[in-house]
Each structure stands twice: as C-alpha cells, then as structure tokens.
Structure P
Amino acid sequence: MVREDLVLALQLITQRMRNVRRIQFVVDFLFAYVLLRVAFSGLQLTIFAVSFTRGRAVAVAFLLALIAVALNYIRRNYRHNGQRVVSALGQRLSQQELWLVQQFQRY
C-alpha cells in the first residue's frame, strides 16, 4: 500500500475505535443500571419508564452483556489491524504520522 493509504487507514481505524469505545461506555452504563435495578427492586420494575418483570429485566441485562462482549471483540480486531498498519508504516514517521500513531495507541 502507498504511505498515504496507510495513514488514511490508520485515521479510519482510530476514529472507529473511538466510536466503539463511546458506544461501549453507554452499553456498560446501561448494563450496570439494569443490574442495580434488578438487585434492588421487587418482582415488577421500571427501567426508563418501561415496566419489566424481573425475569425480562435479567434477560435485558444478559443481552447488554452480550453486546458489550461483541464490542470488546470489535475493538480488539481494530487494535490488531491498527498495529499492522503502524508496523507497515515503518520507523521513520513524520510529525503528523507520529501524532496519529499516538492517537491510535491512546485507544
């Protein structure tokens, strides 16, 4: 690949990792919220103005946990692909490329 293509690929991977991280934060928050509501409520509970039975709320928590695991695998895949792109860029990096690699390593 041409160097510009590698830089563009790294930019896209970094942006996607950032977006997946944001989504994962929201899903993790919802998971914790639902678990706390299940733990401290009776048989009938309300989550975001929607009534659930305890069993259905546990099912929602389980589905949120599955989504969180899937997002974790997606981030891991992006991280591996990004590391391959960084290694393909080589050791001699311009300032912009170095900044982009640092941004990638941040996520």
Structure Q
Amino acid sequence: MNLKLDSGVLNGCGITMNDSEQARVIAEVMRTKPGVRVSEEPALINIDADRNLVFNMAELSEAMGSDFDVYQFQIEVTAYYGRMVVQDDQVILFANQEEAMKYYKG
C-alpha cells in the first residue's frame, strides 16, 4: 500500500461530541446553517465548516427547551480543531487565527 500524506495546512474548524440528547439537538440546529457539515458516527457527532462556526446559546437553549450555556456546551465537546473564542452567549470557532485574534484584547 502506497499512502501519501498531505502536509498542507488544514483550513477549517469543527467539533466532535459524544452522542447524547444534547449533542443531537446541537447537531440539528447546526445542520440548518449554510456551509456547516454534520456527520454522525455510531457514538460520535462531528460538526465542521470551512471558515467559522457560531454556536449561539440562546438558539440552542430554545431548541433544547431549557437553559443551555457555554459551560454546558464545552462539556458536550470532546474535541475541536480551529481557534475557539468563548463569550457569555456564544462559542465561535475560526479556521483563521487572525479572525479569532480580533476577539482578544491585548
């Protein structure tokens, strides 16, 4: 077998969650957004995009029928790639570091 690995830069962002009731709701909300890809494995749910992902807690809370905050969201996430920005009301993942840095005070 002759495999060639791509050594280029990955230009995307995403999360992986263990399959749970909350993870399924998050996936259904994100599935409706343009440019977002949701894939489900037997025990995992992956949510990916090319540029950024915005997880709005008010939107997720409404879909779940109960309060859901950024701390609960982070508990659901088992892995992520990209640059994560956590705010009071949303979690944003960026593929591009420069875009994420706009949210940090320095």
Entry that produces -7500 once helix-only ellipticity at 222 nm (-39500 (n - 2.57) for each DSSP H run of 4 or more, over all residues; to 500) is calculated, selected from P, Q: Q
For the read-out P(r) over Cα pairs in 10 Å bins from 0, in percent, for residues 42-81 alone, a value of 28, 33, 21, 15, 3 was computed from one structure; give its label from P, Q. P
For distance in nm of label points 7 Å out along Cα→Cβ at positions 50 and 74, structure among P, Q ranking highest is Q
Matching 2, 12, 22, 23, 19, 10, 6, 3, 2, 1, 0 (P(r) over Cα pairs in 5 Å bins from 0, in percent, computed) against labels P, Q points to structure Q
For which of P, Q does relative contact order in percent (Cα under 8 Å, 6 or more apart), calculated from the coordinates, equal 43? P
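Values quoted throughout were computed directly from the atomic coordinates according to the rules given, and no laboratory measurement underlies them. Keep in mind that what you see is a predicted model, and the values were worked out from it rather than measured. Cβ atoms are built from the backbone, for glycine too; each structure is taken alone.
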